[in-house]
Structure P
Amino acid sequence: MKIKGREVYKFAVSKFEELIRDAMTVCELTPQTLSLIIPHQVNQRIIDSAMEKLALPSEKAYVNIDRYGNTSAASIPIALDEAFRAGRIRKGDHVIFVAFGGGLTWGNAVVRM
């Protein structure tokens, strides 16, 4: 596999934005009713750029890549556990999960806790 960094970055930012926007639309969420986004911890710049394009405050994304790096498939479960322990998620909150994988696969989910 050969990775073209610039193209992957553009794709990831665009797809991240699209997945969050679509999830919010389908679930009728607003920035005020969305509690938290827990993204795959792939790259801080990708997360920051997507949040900026969505006009959402950076605090709406739970990020721990600065402490662990990219933990691959474990990144969302680790971040979810940390967010619960830190009191960032409570019963009834709406949380969006967004993930990217090898071959530029992606997925998202909205969960009401």
Structure Q
Amino acid sequence: MEKVSIGLAKGKLFSSAVELMASAGLPVQGLSGETRKLIYDLPDYRFVIMRSFDVPTYVEAGAVDVGVVGKDVLMEQGGEVYELLDLGLTPCRIVLAAPAGRYPDGEW
């Protein structure tokens, strides 16, 4: 059987994704988003650590089998990837900023 390759985004999502995979029984001990090491080869799995915007590209190209990335990245990237499951790892909100006093009555 070939190794399953999993792309993981560095940053805020990384720790939550690793915790979730550990709770599912995947061998994630030793994975770190804080080092320069990008590939972790384990007996049945290969974890590839990358920038979040690279995850959909690697999945689409077949360089990794699956990836964990934020929905915002999937929406911005487009591409031919399928969202298998919303893991609900990190909440997201959209914030609109404008100069103070520019829209005092809230009208656009």
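Structure summary
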read-out: Of the structures P, Q, the one that 17.3, 63 was derived from, the read-out being Rg and Dmax of the Cα atoms in Å; value: Q
read-out: Test item: helix-only ellipticity at 222 nm (-39500 (n - 2.57) for each DSSP H run of 4 or more, over all residues; to 500) calculated as -6500, pick one of P, Q; value: Q
read-out: Source structure (of P, Q) for mean count of other Cβ atoms within 10 Å over residues 30-37, computed value 11.5; value: Q
read-out: Ranking P, Q by distance in nm of label points 7 Å out along Cα→Cβ at positions 78 and 94, the structure that comes out highest; value: P
read-out: Distance in nm of label points 7 Å out along Cα→Cβ at positions 46 and 86 derived as 2.0 - corresponding label from P, Q; value: P
read-out: When distance in nm of label points 7 Å out along Cα→Cβ at positions 6 and 38 is computed for each of P, Q, the largest belongs to; value: P
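Read the figures in this text as sums done on the coordinates, not as results from a lab. The structure presented is a predicted model; accordingly, all values stated were derived computationally and were not measured. Cβ atoms are built from the backbone, for glycine too; each structure is taken alone.
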